[in-house]
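Computed from the coordinates by the stated procedures, all read-outs in this text should not be read as laboratory data. What you see is a predicted model; the values in this text were computed from it and never measured. Cβ atoms are built from the backbone, for glycine too; each structure is taken alone.
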Structure I
Amino acid sequence: MLRVAVAGASGYMGAEALRLLCVHPKLQLVAVTSERLAGQRLDKVFPHLRGLSTLVFSELDPARISDEADLVFLALPHMESQRAVPVLRKHGRKVIDLSADYRLRDGALYATWYKAGHIDAAGLGEAVYGMPELYRKAISGASLVANPGCYAMGAILATAPLLKSGLGRVEGIVIDGKSGVTGAGAQGRTIDPMYLYAEANENVQAYAIGTHRHTPEMEQELSALAGKPVVVGFTPHLVPLNRGILTTASVPLAKSAGTADLLALYREFYAGEPFVRVLPEGERPTTRCVTGSNFCDVTVVSDPRTGRAVCVSTLDNLGKGGSANGVQNLNIMMGWDERTGLEAPPVYP
């Protein structure tokens, strides 16, 4: 059995990782950390996991965790993962980082968007961006995988076939993302008022306009697909859901193409992908149909009046946009069927 630990397991992303890892048939959850909850039992903090684990939260000590676990999930705030990763890797441990610390390949770009210099240049240079649909082979041989951001996952999967094929133009791409409130994390005592029930319920609001930190991820990966620089206009919105992201991307077309042709391109691009479902023409992705799962539902519609393709995707921000995708990466790193532990369908209703 593979021994697995989760560091920073007190938040929503960590809790979702625990939910999946507790029932994964090929591994044993051996340690959980949280500075805030050190000394408390896991099943007391998360009663929904009662009967699945008797572990107790401890403070994070990367050297000690290296003695206990073969692979470590890091669900830490940005800047914290890069302090732990060098120690874990020095001890030969595999790491899946759910934070933003290793997603951007350019350290200067990280400093621009996260307002701090990156302290682990070696790890940054070796980390593999954890999107199986694009980097499956590299993930299989990786010791450090950087799980994508939730908005970036939705945007990239929605538009990748167009950019890779050259059918989508790189200029003038506009992306709209709508996320449930768990996308901000548990936040503890420092919760932003916009996430309070009275503010979020029956309300939709844009935020981080032109400044959201998932933007450079989108541009990095779409530029790699297109083979030339891509700049996107991205605006995120908070909607009154617990979980889920709906992404709408408007992409100018390099030449005329109908909806049937675009869908054929998407079906070919995602052929064999176990967790990307290209919907039939006329069907629309909804967040409800992916909640609690590792699925991403995608469609694309031609708008001949504007010469654009309208691309829509939905995913669970804690699932395919987070911890479930991390488990998919774990399976690939270990050479297992990547669906292992992720077979349950979405929750309905």
Structure II
Amino acid sequence: MTNARKNILIFVITIVIIVLIFLLTFLIGRVPMNDESATGNTAGNLNNGGYFCEADGRVYFANVYDNNALYSMNPDETDMRKLNSGSVSSINAAGKYLYYAMTSGSGNSGENGLGYLRQTSGIYRSNLKGKSVVSLDRCHIVSMQLCGNYLYYEKYDNDAGTSLDKILINKKDKQTVANEIINPNCYINGRIYYAGTAEDHYLHALDISTDTDSVVWRGNVWNPIVQDGYVYYMDVSENYRLCRYSLSADTVEVLTNERIDMFNVYGTYIYYQVSSADTPALKRMMIDGSAQETVQEGVFQNINITSSYVYFNGFNEMVPIYKTSTFGPVNVTTFDAAKQAAVENIG
């Protein structure tokens, strides 16, 4: 083979290698898109801080015993793993990724590439193992939901105030949707359902295909959760009692006349915190308001639900974390598996 042919062959091989490297880099860095119906977490969990999120047989959660670090486990609390050390909330999961709000970094430049996140706040994306962390927006997050391929998030700025923003999961097309308070947590069938705050407390819907708003129902609602054709909500005009509104029949059912502080809907159950000076309690009922029973007496918050357990903690008392079976008989215990995992990882 002549020198000229050798040089041509070397040149061709070099070009092929460069092209292959370029294609491999592109494929590795490419973020696959979701189905437009994809959501990152239940509206009820996100309304309660988004500290637990279940997806594809795994539960991702903020372990309060380890400064709200991101952990994962099976729904029965086995195979518990620490994913990263940032303090997280508003956890979303879909496809190959996790999305969450982070209020601080790991403080260790050698751990998962998170050293640069020290003392920062914002939205982050990682793979399901907590690796390959990407900052999507540095801001203070109030609430966040994955709506198809966009993250819609309510954020607060000391100068600009509160706004609803959105960004593609691949970090493109970041824009402000509205300069007002809009809770994006309840997303279903291409629409974000939320309670108006600027001029009314009506039930609104934001069509994410056009980001246009419409009034669905002129009720007086707070923290709406849409499930199976019903809107579960706190009735602002009637001392925050719990009701549900039928989208098809245009009728209202009062589920309890007790004043409530927060609630969560999962399957056939509603868990809710009764606000009372004398007899406060976490209770549960069926979604039609029947079979009301007390879960635990006292004042509780952060009601997060998975397929196996309901997790909650005392008001202004981050530990212990309590739990009871989601669908089985009430039997309140503490989330000891998370505490033990924290001891092992911190130690």
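Kindly point out which one of I, II the value -9000 was derived from, the read-out being helix-only ellipticity at 222 nm (-39500 (n - 2.57) for each DSSP H run of 4 or more, over all residues; to 500). Each step should come with its number before you reach the end.
Details: I: -9000; II: -4000.
Label of the originating structure: I.
Of the structures labelled I, II, one was used to calculate volume of the Cα convex hull per residue in Å³, giving 183. Name it. List each step's numbers first, then the result.
On the way: I: 135; II: 183.
The correct label is II.
If distance in nm of label points 7 Å out along Cα→Cβ at positions 59 and 291 comes out at 3.9 when worked out from the coordinates, which of I, II was used? Intermediate results must be reported in sequence, preceding the final value.
Working: I: 3.9; II: 2.0.
Attributed to the structure labelled I.
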Structures I, II, by relative contact order in percent (Cα under 8 Å, 6 or more apart): label with the highest value = I
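If we compute mean projected area of the Cα convex hull in nm², for residues 203-258 alone for structures I, II, which one ends up with the highest value? Let's see the in-between values first.
On the way: I: 5.5; II: 4.0.
Comparing I, II by mean projected area of the Cα convex hull in nm², for residues 203-258 alone, the maximum is at I.
Say we calculate mean projected area of the Cα convex hull in nm², for residues 267-314 alone for every structure; which of I, II gives the highest result? Don't skip to the answer; put the middle values down first.
Values: I: 3.7; II: 3.4.
Ranking I, II on mean projected area of the Cα convex hull in nm², for residues 267-314 alone, first place is I.
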Parent structure of the calculated result 0.35, given that FRET efficiency 1/(1 + (r/R0)^6) of positions 51 and 67 (r between Cβ atoms, R0 = 25 Å, to 0.05) is the read-out and I, II the choices | I
